[in-house]
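Structures are listed in the sections that come next.
Each value in this text was obtained by applying a stated rule to the coordinates, not by laboratory testing. All of these numbers come straight from a predicted model, not from anything done at the bench. Cβ atoms are built from the backbone, for glycine too; each structure is taken alone.
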Structure I
Amino acid sequence: MNTYVTVIGLEVHVQLGTATKLFSPAPADALGDANTRVHVIDIGLPGVLPRLNETAIELAVRAALAVGGDVQPVSIFARKNYFYPDLPKGYQISQYEEPYCRGGRVAIAEDRFCQLERIHLEEDAGKLVHTDAGTLVDLNRAGIALVEIVSEPDLRSPTEAAAFLTNLREILRFAGVSDCDMERGSMRCDANISLMPTGSEQFGTKVELKNLNSVKMVQRALEYEERRQTAILAAGGNVTAETRGWLDERGESRSQRSKENAPDYRYFPDPDLPPLVISEAWVESIRSQLGELPAARRARFASSYGLPEYDIGVLTQDRELGDYFEATVAAGSDAKAASNWIMTDVLAALREFGVPLEDLRVTPARLAALLELLSAKALTAVAAKKVFVDMHENDREPRASMQALGLERIAAPAMLQPLIDAAVAALPGAAADVRQGIDKPLDALKGHVMRATKGRADPHVVEQLLRTTIGGA
């Protein structure tokens, strides 16, 4: 029985984080009412000329440097000609024979990398909206600045493809190139997959997969296509070179059209744009501003803070979260305590309040002060969480929140003993079980006291007093 090797290459489109489009002053925001962010340059009205966005070039260079690519001193913009309703000019400005970056690589495992063929700049097309009344065209996205990152066919499984995308997204976010939000379309992926017999050096017939809107979707689509092509070849058939659209709700791909080749697009240099010249001095100035990238930060967090691998993975998912952690530690917090709170309470608060980290009123210094109160046993763990929420909602220091909420820890036995007696009287059955050596009912007795103090009672003191009281009954 024949076995096959899977060969995968990815083409990843990343929207650069510019305020305006690649060649026009229109806002680079595809959201909002349709066709409200469109300039005459975007739709190619007669007599208009494109003007290149310098910030887009800077971000594109950052992307190239972040993946170890070779920035070319001279590159050429070309017109990619094809007809489609979302392309009003009848061509897309892209780069073909002379891209601005060649090479680079992205890690897919601890000791394995996927090489990149190239990265090139291009403008986005518009968007088709399919409705019951027909297909509508929204040109808000037309002209937005993109880089297309083209991998070599080095990936050998859908799992490796998912790892490539995950690591690439992390790198580009750290580099400040893009938010890489696949759900909003600022990072999109097309996948090319073929199978070749084990031991062969000649690739099989390539199929392109489109409509892939998340990392998990890319993996699912490639797994399906891997099975589909295997079945065709096992039955003695031939795989057709084509573009297929992924239907995630059905868990299958559907044929869209035959696969295009470069000659179909009639590329030629854009006569309205001169060669793009990038000086080495400018590249080096951008490199100096790039900062620490994810792999280096993970290694440093492990050596400097001794954190578990899981913590490091969470804290280095984006630059801002790692910076927040380090600022909290620098303000005096224990590294592991800071990590625990950031992974749980801070991230939960960002979701609950719907704010970015920069707008969270619990600053690193305030979080460190809160953790100091907790460490000094001025607060119980339950009370500290309430204080944390109040700190953000009312923009207060932790001690002010603690006092305003009346959540100072109660540890004095004289204050707690009446509440202990009340709990034993209210739950005599639980007290009798504890007296017989059964510890589980102790939780109910402790809960009775904690409710009476609104979480302020020191749980260790409460347990000690309960055992003493019950044991003496």
Structure II
Amino acid sequence: MTYNAIETSPLDWAGDVLAIGIFADHFEDDATLSDDITALDTKLAGTIAELIEETQFKGAIGSSAITRVGGGSTIRKVALIGLGSAENVTLDTWRSAAAKAAKTAIGAKAKTLGLLFPGGEDAAATTQAIVEGIELGTFKDNRFKSKSNEDDSEADSKPTLDHIDLFAPLGDATAIITAQQIASGSIYARELVAAPANALDPITFTESISALAQEYGLELTILEQEDCEKRGMGAFLGVARASDIPPKFVHLVYKPSGTPRKKLAIVGKGLTFDSGGLNIKVGGSGIETMKIDMGGAAATFGAAKAIAQLKPDVEVHFISAITENMISGKAMRPGDILTASNGKTIEVNNTDAEGRLTLADALVYADALGADAIVDLATLTGACVIALGNDIAGLWSDTDALADELLAAAKTAGEKYWRMPLEDSYFDAMKSTHADMKNTGSRAGSSITAALFLKKFVKDTPWAHLDIAAPVWSDKGSAYIPAGATGFGVRTLVNWVMS
């Protein structure tokens, strides 16, 4: 889709659908519509007022109404998009409303859409949010559907909408490009998470990252199994042992053209499928969804795609230990003791707590880079889902400033996180008689003990852990994120790096 900032008055605009954003405040007490909407209604022979009356439109967030315009007007249809209360408006309000407008236009088989929305407190930020909402809200992933069996209508599968006009004060050119670049990273992450494990395995995942590196001129190092053995990555390789597909340790680097202002590392859990190992996941445990267990790595490399286009003056290292957790005669067993690359020994008391084992060696690797901060993302624990529900990720950090930076970045992104405690005394549950630690503790506080486990593999670098187990996938979707893979985490990471 192309976006065009226009100075044309809505009174003179010509196109298929003109979408008008209206706050609910206009329908309270004796409030009236704004002067520009009233003037437009006059030109359209009262079409807007009639649509409001017929549909009882009240501007509620998520609401919409659309009607054809008669009388030979240059506008084919007009749509009303509810913005909710002006007092409660956020950037996510604009994302959701813009996605609603675009979907409404697509449903009307429109090729052109005009957006007459208020500019918000920051017109550039509003513009970026609007374009993000449209890009993310209209994307459909039909890669694995045959044409003859697509569930969606032709109009939905192949949207005709290709041109969007943004009326002043919206339409900041830089904001439009930024939004498209960030959205491309989120969509890449969605495609990675949505791909089944027979399409996305450690080899094909690495090939995709290699293509990304080549397209954007990024440095890429791939450690094969032998390289990992030489580095003593016993925790990672313990997990990888049972798979017939070789593990891949991926290190992708973005470097700015000048001297970097900061050096950051992002580490993503990359389990392309998790059977649970010998502690196999049984029916009803969600084993059929375990293609999403590389959601942390997907967010990591989705962020890499966006950052490579945005070109900040920050050096960023993107790292993932990629493998499957499978079952075979070579599988690690409960009771085995693994040695991580920093020399720490780990008694495996649950082979289904494998993500933290792969992250252990990845964090040791990242810590040796001398970064100013490390952030890891992982679909790590079901306990975090129980604690925070389906929409909120957990955040743990040993550095208040880093935690605050991430929470601020998440707020701008419209992604929800809640900071959780690092209660050191809880690590007692993970002490082992014969090794330095076990890989799991008690059920109580198990998302916290998982974070404490990871903390043992970072020395002095400021570090944060994001448990994104729930929000990387949505069964019902949201206003601008269809059901399925969400791309969660990408926009938070990008905002953090850019800030």
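Looking at structures I, II, which one was semi-axes √(5λ) of the Cα gyration tensor in Å calculated from, given that it came out as 56, 28, 22?
I
Determine which structure produced the value 2.3 for distance in nm of label points 7 Å out along Cα→Cβ at positions 348 and 460, calculated from the coordinates; the candidates are I, II.
Working through the options, I get structure I.
Volume of the Cα convex hull per residue in Å³, for residues 252-395 alone was computed and gave 126; which structure, I, II, did it come from?
Working through the options, I get structure II.
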